[in-house]
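Engineer: Take a look at the structures below.
All of the numbers you see were taken from the coordinates with simple rules; none came from a lab. Worth saying up front: this structure is predicted, and the values here are computed from it rather than measured. Cβ atoms are built from the backbone, for glycine too; each structure is taken alone.
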Structure I
Amino acid sequence: MKKIKIGVISDVHSNYCAFKAVYEYLRSQEIKEYLLLGDYVSDTAETEKTMELLYQIMEENQVHILRGNREEYVLDQWKIQKGEKDGPLWLANSASGNLLYTYERLSQKDFEFFDSLPITFQLEKEGYPDITCCHGSPINTRELLEFYTVNTKEWLEKTDTDYLLCAHTHFPGKLEYKGKTYINNGCAGIAIDDYGFAQCTILHGVEKEGTKKWEPEFLKIPYDTEEVIQSIFHSGLYDMAHWFMNSNIQILKTGIDNSAKLVALAGRLQADQTGKEAVWPYIEEKYFEEAAGQLGVPDYQKCAVK
């Protein structure tokens, strides 16, 4: 009997170098079927190359694909820019400059493609248990299903399938609960606590004691993080979102993630010092600089290679 192997990739975050390394490895393992679980763009510089490779993978393989919260962010901005939705326009600052950079490099084809994607789907393989696949949760791309939180177990209880496969948290692993299995794929593009590696998974269809199951093989694929960092400096992305990109570079160099904390703290500092609520993305750079100092986010500007 031919063994079933399915590659799982998520949270690329425009990191073409990591994306390419993952795909090349999975191809070397003769993977011909893929689950792509969202967050293909933003946070690093190679948006166009990432989209080209994404389309290439879809042409060359059997692919099941959905969108993540990053795709929803750029879709919302697309509709705001067209006057179809209310909301703030993104600015070239540390609050939204990273997203604006990404938005400006997406084509009409990309927006329409993202708009066509579901946020969840059910994988069915004859003889094997069905798998519910999503980015965050089956109804919300931004919901975090972490291994230690109540909502993860609640989703396992109410999901119709025996397996729930997600992404978004950037932490890979498996949780078994009441006869069901939660699997998180981790992160290809900006892995936390795992710098220098792109995370992905191979789902193996196995048979044990007459029962067919899915077994995840969690992988760490090495790639050149310095190439990614230099592309951030030389693409213009660093200048559009100075302190946020310093935080992302910190993840790439050390695995330490302060990005969400940085934005939240900068907003609180502005509110405290001005006496007015800080409304994202209208947060001044001086508060990002102060927040970065408190959180230990370095200014990596001197690391740019001329």
Structure II
Amino acid sequence: MTSVQDLNDLVVPIRDDLTSGAAEIALRAITVFQTMLAGSESLSPDEVRQRLIDTARALTEAQPAMAPLFHLGNSVLQATSQAKTVAEIHEHCNQALSAFEKRLCQSAAVIADLVYDLIPPGELIFAYSFSSTVVSCLLNARSRGKFFRVVSSEARPSMEGRKLASTLASGNIEVMHTFDTAIGLVLPNCRAAFMGCDCVARPGVVNKVGSWLLAVACRELGIPLYALSGTEKFVVDERLFEFERHERPGEEVWSEAPSGVRVLNRQFELVPFSLMAGLVTDEGILQEKDIEKFVSKLDVHEALKLENAGFA
């Protein structure tokens, strides 16, 4: 039977993953729920529900900037809240997990179709950091015969831009890769820019640090920048700013910093909608005025509300 230690062991790789996108990590988190549910047949319904609550909270806490983890846990808790027996909890949980996985895949397909029309044929485009949504969109466009080249940068300090470049190159897309502070040398030659995002609310989108600088540069150069996001990344404003708690050890940036130097290693930041051409979602290409109707519908399980989950 799985235990608290088992849960910690399952969550640590997700917590320490600095190169995968939010949707990609959410798919892996489905397995965590399945593992924690396995072997719970001898427990009481309340004990199984508590196990699911603990799992949802642990995953949300592991990557507070990544909204799909929160929504995955929220969907499981909502689906199982009225189940009477352990068998019903298992059934409703598995149905919620399957539905969430299907939603992610369908969302990616819709976004890919929209992005296809935003890629100028034969031109150079910029793609930042690593996003499974961005990757799937660009590979989809290339597989449909559209030719373009991509510029990417390292996305320090975790260097997930290298993962992006390698993945695109393996899909027969020509990539030019450079370091972050050199984007001023290549961005003026681009005709569009794309980035993923981890979280969306009325103030803007949360994405890997460096996104704000890219957005400002695109605005100054008149280059349309699009953030790509399924609506499973939409949250209320209060939860959006959970990303501010995600600070990694300074040693990841400077392993031997001298005494008196504090190294800041926050890996996420907010990009306001005013700096972007649009947010490409499974509900179309949205602007700031369109966000309210999505976040106002969010129904959060009591166990994951900030005032109850121990996150506040």
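Engineer: When FRET efficiency 1/(1 + (r/R0)^6) of positions 18 and 146 (r between Cβ atoms, R0 = 25 Å, to 0.05) is computed for each of I, II, which one produces 0.20?
Structural biologist: Of the options listed, only II reproduces it.
Engineer: A value of -14000 was derived for helix-only ellipticity at 222 nm (-39500 (n - 2.57) for each DSSP H run of 4 or more, over all residues; to 500); which structure in I, II was it taken from?
Structural biologist: Only one of I, II returns -14000 for helix-only ellipticity at 222 nm (-39500 (n - 2.57) for each DSSP H run of 4 or more, over all residues; to 500), namely II.
Engineer: Next question, about the same structure. Assuming 0.60 is FRET efficiency 1/(1 + (r/R0)^6) of positions 98 and 274 (r between Cβ atoms, R0 = 41 Å, to 0.05) as calculated from a single structure, say which of I, II it is.
Structural biologist: The structure behind it is II.
Engineer: I would also like to ask the following. When FRET efficiency 1/(1 + (r/R0)^6) of positions 218 and 290 (r between Cβ atoms, R0 = 25 Å, to 0.05) is calculated, the result is 0.05; to which of the structures I, II does this value belong?
Structural biologist: Going label by label, the one that fits is I.
Engineer: Now for a different question. Computing distance in nm of label points 7 Å out along Cα→Cβ at positions 26 and 106 for each of I, II, which one ends up highest?
Structural biologist: Once distance in nm of label points 7 Å out along Cα→Cβ at positions 26 and 106 is tallied for I, II, the winner is I.
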